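Coordinate-derived values only; no laboratory data. Note that the coordinates shown come from a computational prediction; the quantities given were computed from them, not determined experimentally. Cβ atoms are built from the backbone, for glycine too; each structure is taken alone.
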Structure 1
Amino acid sequence: MPKAFNVGLIGCGHIAETYFRAHKYFNNFKIIKCADINKKAADKCAKIYKIKSVSVNELLKDKDIDAVIAPLKSVINKWYIAGLDGSRGMTAAALTEKVATIVGSQKTINCLTVKQAYQQAMVDSEQDDRVLIFGSFHTVEAAMRLIPECLDKEKL
């Protein structure tokens, strides 16, 4: 049986029922938490489906970092970890600390912004190096605004 991924559901309105029905038919994910900007909706959903209700920010900060980082540990030489504006996820410092426990502190660089991380990676990279940018869509969008090939404003 394939590994079932634990999932947190954001949005507990009418569409939530569809996700819970789907989760019965597929064996690769299990909804364990729910969140909604309307706390009463999240609490109702949690009660019906016997899961935990949390705030949206709490759910966004609860990431399985080990599952993301461990498979990439042997193929990424340097980790440039950037912060984002707002309270949607972990701070760069907390994320850097967590990643360092997996890949080693000598491989992690804590950056205040995506721009700083991108610029430092460009300075440190050599001609045949590849730079992988990943994270939330906020992270990738901020980096794309810095990549010369992506600077056509009509495409963004």
Structure 2
Amino acid sequence: MWDSAHGLRDLNSLIPQDSGMVLGGAYGINNAGMIVGRWIVNGVVHTYLLTPVTPSTQIQNLIGSTLITDLSSNIQTQLDAKLAAALATLDAANKNSTATAANQLQAFVNAVKADVQGGKLTCAQAAPLVSAAQSIVATLGQPPLSVSLPCQ
């Protein structure tokens, strides 16, 4: 698949790596970015439909996920505020919104790092939060975030 933000990409890079699927040919894409195609397992042809998840939806999912809700309320509030700022920026849909949202996600990662250093979060809690933020930034077509958790 090709787009102006990412160039040419293998469709397999768009699905979870642990899905067990290896996608074959794609045969169509609509204006919403939904892709249809086929894959073969043990000689049996299957069809697939890839439905894109927007960065806004990814942020909403992160806010509502157990990654966030299993934290103490003051840490949850602090991190949710950073994510809400990124979401508001994307929803405003101004010209520089993706770069600004990426900067706000960097602030989220910085807050996660500070909470690890302060003993408020464990590395096991922090790693998936940072990974989710990195994934959202990649979807935005922005350069990777600067991440240096003390446990890496």
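Name the one structure among 1, 2 that distance in nm of label points 7 Å out along Cα→Cβ at positions 53 and 101 of 1.4 was derived from. Here the read-out was taken from 2. As an exercise: distance in nm of label points 7 Å out along Cα→Cβ at positions 37 and 109, calculated from one structure in 1, 2, equals 3.7. Which structure is it? The read-out was computed on structure 1. Look at mean count of other Cβ atoms within 10 Å over residues 21-28 for each of 1, 2: the largest one is in 2. When helix-only ellipticity at 222 nm (-39500 (n - 2.57) for each DSSP H run of 4 or more, over all residues; to 500) is computed for each of 1, 2, the one that comes out at -15500 is 2.
Out of 1, 2, choose the structure whose coordinates give percent of Cα pairs over 22 Å apart equal to 54 when calculated.
This figure was derived from 1.
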